[in-house]
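Got some structures for you, see below.
What follows draws every value from the coordinates through simple rules; no lab data is involved. These numbers come from a predicted model, not from an experiment. Cβ atoms are built from the backbone, for glycine too; each structure is taken alone.
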Structure I
Amino acid sequence: MHPFQTGTDIIREYCKLLPLTPGVYRMFNEAGEVLYVGKAKALKNRVVSYTRANGLSVRIQRMVSQTRSMEFIHTKTEAEALLLESNLIKKLKPPFNVVFRDDKSYPFIEVNIEHDYPRAAKYRGLKKKEGEFYGPFANAGAVNRTLIALQKAFQIRNCTEGNFLNRTRPCLQYHIKRCTAPCVGYVSKEEYGTQVQDMRDFLSGKSNTIKQRLAEQMDLAAADMDYETAAKFRDKIRALSAITAHQDINIDIVGDADGIGIIQMGTQICIQVFFIRSGQNYGNRSAIRSLDNDISIETALSTYLAQFYENKPIPATIYVSHIPDEKELLEEAFSERIERKVKIIKPERGDKLRLIEFILNNARHEMAQHVAQTSSQAKLLQGVADVFGMEDAPKRIEIYDNSHLSGTGMVGAMVVAGPEGFQKNAYRKFNMRTADASDDYGMMREMMERRFARSLKEGEGPGSENWPDLLLIDGGKGQLSVVEETLQELGILDDLVVVGISKGPDRNAGREQFHMRGREAFMLPHSDSTLHYLQRLRDESHRFVIGAQRTKRKMSIGSSPLDEIAGIGPKKKKALLQYFGSSKEVSVAAIEDLRKVDGISEAIATMIYNHFHS
């Protein structure tokens with residue numbers, strides 16, 4: 001039976017029991033992996049549509065052909081189904097859904113107003129703490145610039161609670177005129193409260209009022225020939241102006257809003273998001289990805305909005321360049337989530353339209369830069385194919401390296417690169433389990449076995465999406481031989497191009513030697529762009545593996561043999577180390593001596609003794 005017919009027969013069986021109510025459905029392949037997550041106003045009507053081949057795109061037909069089971073979640077409303085669908089898509093990342101990978105949290109400015117002397121600080125994470133939060137900002141740099149300007153203008157403290165309570169004299173912030181030193185009583189609670197209120201007013205959109213009042217105070221001080229005070233007000237005005245002057249567009253928007261623009265170039269789209277808070281531009285973020293031909297730009301924008309706001313604050317107004325599919329449903333779902341009205345608006349005139357045009361212009365520049373980089377990357381990959389005699393430019397290159405410190409902290413690393421550059425979400429580190437200390441060959445063998453044996457076991461062999469075209473091994477003939485032997489044992493040596501890269505004579509950069517099966521070792525011209533690209537790949541693997549090895553070493557420094565004993569928590573561990581001086585002394589102590597430690601019973605003392613002497 002044809003796979004598509006098999007898939008439709010399975011789907012029809014599920015349709016027999018489905019109700020005409022809202023919900024979310026998931027499709028799974030034979031291995032139990034999720035293929036697609038969808039939502040429906042009426043589950044039965046939506047799911048049965050997959051059984052009609054004439055109305056399905058090639059992409060969806062492939063999905064149906066792979067479907068072997070389905071699961072359903074019933075919801076009260078379609079809006080609730082939309083929110084659940086976006087949550088599951090971001091969590092499961094199904095291959096047949098449009099997935100926008102933006103899981104990063106966005107920074108805010110937090111003002112802990114419940115404190116007698118509030119501070120302003122950068123904050124990330126869920127807003128579970130009490131206080132006021134201003135943002136989100138596009139990145140940490142935008143927050144840091146704003147905080148510095150606020151400290152210059154309003155002299156608000158930025159120290160932690162511990163530092164604040166234990167100061168006996170002012171810190172450097174006071175001396176550089178960025179804090180009025182409430183920690184040592186140099187300013188009263190009322191005066192400091194005025195400073196904080198001015199800052200809150202500024203962040204709430206009253207920037208012009210604050211700057212006008214400071215200008216009036218500066219003029220009065222100058223009229224009284226108090227030029228030192230006038231200069232202080234002048235510096236405050238400059239600091240606040242630096243925040244608004246950093247913006248690229250004058251935005252006349254009251255309240256909070258996001259501006260979102262989307263453009264398409266060929267099969268790729270670029271989406272730009274600008275955060276507008278109280279009339280100020282808090283920065284922008286962008287996303288670029290490829291689309292299948294059967295997905296419209298309006299559908300892509302709708303999908304992006306649902307996924308983007310799944311874990312981010314939703315403003316009262318979202319200005320868009322295109323009306324997204326299911327606009328009313330998105331508005332309903334967003335309004336339910338934040339319990340106030342949310343509107344999605346496509347501006348037609350005025351300042352709002354100029355904002356969207358500005359965003360679209362930024363998106364075009366971003367896309368042009370991306371296309372230029374991709375084109376350059378394509379040329380480099382073709383150069384790699386030419387150098388190593390490959391039929392096609394590699395779509396996935398995996399670079400392997402290992403590191404240890406005198407046989408300790410042994411770790412290996414895999415770095416991945418392709419047409420989009422380095423794919424950092426695919427990087428992998430290997431904590432060595434079986435390789436002997438300082439055995440570079442054994443470490444390389446273990447990495448190959450774990451990487452490819454697992455892929456073959458999970459059915460992700462040659463031809464699968466994550467199968468590499470080229471392996472670049474950091475090392476010479478010895479490492480290359482070990483890798484080839486291991487791949488031969490797994491039966492996949494002929495499915496891969498494997499290249500070793502060694503430092504060459506005197507270990508000088510630019511004199512690297514390349515080693516391949518059936519070829520003499522060779523070098524590339526010092527000025528060759530392909531050589532520079534391969535060096536960059538090798539250096540990235542160095543950076544990643546050394547970072548992983550340092551992290552492992554730091555963790556091992558803080559560890560103790562006592563950590564391996566069940567029932568010995570931090571308190572008992574501390575008591576044992578304080579009594580005996582070291583874990584080595586604990587390991588040779590008698591049961592009678594162990595019992596003398598506070599909190600160590602006879603049973604625990606026996607357990608500790610047996611752990612070290614069994």
Structure II
Amino acid sequence: MTGLEILQNELKKLPLQPGVYRMLDAKGEVLYVGKAKSLKKRVTSYTKLDRLPDRLKRMVSRIAALEVVLTRTEAEALLLEGNLIKEFRPHFNILLKDDKSFPFILLAGDHEWPRLMKHRGAKNLKGDYYGPFASGLAVNLTLNILERAFLLRTCSDAVFANRTRPCLLYQIKRCSGPCAGRITPQAYQALVAEARDFLSGRSQAVQQGLAQRMEEAAEDLEYEKAAEFRDRIQALSRIQARQDISLSGIADADVAAIHLAGGKACVQVFFFRAGQNFGNRAYFPAGTDGEAAGEVLQAFLGQFYANRPPPPLILLSTPVPEVALIAEALSLRAGRKVELAVPERGDKKKAIDHALVNAREALTRRLSENAHTTELLEKLGELAGLEAMPERIEVFDNSHVMGTSAVGAMIVAGPEGFIKSAYRRFNIKNTELTPGDDFGMMREVMSRRFLRAQKEDPERDRGLWPDLVLIDGGLGQLHAVEAALAEEGIEDVALIAIAKGPDRNAGKERLFLPGKAEPIQLPERDPLLYFLQRLRDEAHRFAIGSHRAKRSMAIGATPLDDVEGIGAGRKKALLNHFGSGKAVTEAPVEELMKVPGISRATAKKIHDRFHGEG
């Protein structure tokens with residue numbers, strides 16, 4: 001049956017209840033995810049082809065199956081829709097691609113001397129979280145100023161426990177030196193309370209208190225102490241000086257403004273928490289060509305808040321079609337009321353106008369960069385002998401130290417830039433390789449990469465095959481890749497190897513292509529050479545990072561890792577008590593039992609494991 005016939009057949013079984021529907025192609029891939037107040041009525045709209053845009057007509061022609069999930073309310077359907085879109089990334093949905101987790105500032109609460117730190121991920125550590133911040137840079141700038149304003153430690157607990165003298169941060173007046181007893185516990189807790197008040201939005205009270213203490217110190221002729229208070233006040237003023245826009249009388253809110261141009265969209269989001277601007281970030285949803293601004297913004301909100309709690313107020317530049325439903329769904333997710341508003345005057349309107357200017361400028365830059373990238377990709381396609389511009393470029397590099405902790409790395413790039421979700425790391429598994437055999441490592445990486453491609457995308461119609469492979473290396477690396485692909489029966493993937501010049505300096509790179517005896521050397525200032533260098537350097541950065549992570553794991557490994565029932569907490573307690581993994585393996589049962597959390601049965605299991613009795 002055709003896609004239209006399949007939908008018409010499924011309509012007989014669909015209820016008038018709310019729910020979520022998924023449209024699948026012949027391979028079971030999800031084409032589209034949608035929600036509906038009435039599944040029967042919503043799916044019926046897809047059978048009226050004359051009313052559908054060309055994009056949805058193409059989608060209907062590919063439908064091979066329809067799956068539905070019933071929900072109690074339309075709001076629940078909207079929440080489920082957002083989660084399923086994030087999970088399946090359907091080709092015909094508007095997609096939020098850049099969806100990294102946001103960083104927070106954590107005032108840790110699991111130590112008698114709390115520290116300030118940047119935190120990203122699950123909130124599973126004890127303490128108070130402040131944020132989210134738009135980026136790591138925004139957090140780092142704020143932490144830098146908070147160090148000067150409140151003199152709280154930022155070092156790790158391990159560093160703190162092993163210091164006997166204060167570090168450089170104490171010398172430059174960015175820490176009060178609790179590690180060396182330069183401040184009493186009571187005075188330090190007072191600093192913690194001030195920092196907590198400031199981050200919770202009570203900044204005016206904190207500054208007024210510091211100003212009063214500065215005046216009192218000056219009146220008592222304690223000018224050095226007065227100068228310390230002055231420096232702390234100035235540090236807090238720097239945070240407020242960076243507030244280019246403000247929302248008076250509002251503690252927590254997000255500002256979302258959208259701009260459309262050239263078939264693309266940019267949504268600029270500003271984060272306000274505790275009355276302060278915590279930065280902004282630009283998003284460029286995919287699949288927006290031909291869509292109205294309100295439709296794009298509504299799809300964005302559903303995915304943006306799918307895995308993060310929304311603030312009580314969200315200010316929008318454009319009305320969304322189902323504002324009451326969106327507000328109900330977000331309130332359901334947050335467990336409290338969430339309001340969506342399109343302001344028309346006052347500070348809220350100024351904030352929206354400011355966000356709109358940022359959205360327009362960000363999209364203009366993106367369109368300009370894309371046009372330049374397209375031109376470079378066309379030139380690269382010509383150089384590689386391709387019939388069309390490469391849409392997917394995979395770049396490979398290896399990293400190791402004398403053959404140890406060896407990893408291969410693959411990064412992916414296309415017309416929209418680097419596709420970081422497609423990056424892959426390959427732990428080198430071949431134990432028969434000579435340490436440092438880069439050619440052998442590359443052969444293994446390429447074999448594993450293309451075996452997987454043949455398995456997951458045998459018809460090459462899912463976009464998982466590269467149009468061009470770029471290798472960091474010379475002629476030897478190129479031959480190794482050719483041999484690996486030939487073993488898999490692959491002969492139609494374009495290859496280029498990029499090697500540094502005789503003196504290994506940038507600008508003298510040589511390019512090696514299959515079947516060409518002589519290398520190609522592009523002019524030193526050629527934009528295409530810069531583009532290739534950027535691709536190569538990104539692969540090198542990712543490979544080095546992967547290698548360092550693997551090496552760190554190897555360094556942190558202990559004999560306790562092989563003992564069943566010894567998790568991270570018990571492992572830490574044992575190492576803290578005995579000082580090393582070796583000492584744990586030599587300890588008798590009675591000594592092991594002295595460690596908190598280690599029962600006699602556990603101590604005996606550990607002892608038997610290392611003395612051949614288990």
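Calculating distance in nm of label points 7 Å out along Cα→Cβ at positions 360 and 424 for structures I, II picks out II as the one with the greatest value. 1.23 is what came out when Cα Rg over 2.2 N^0.38 Å was calculated for one structure; which of I, II is it? Going label by label, the one that fits is I.
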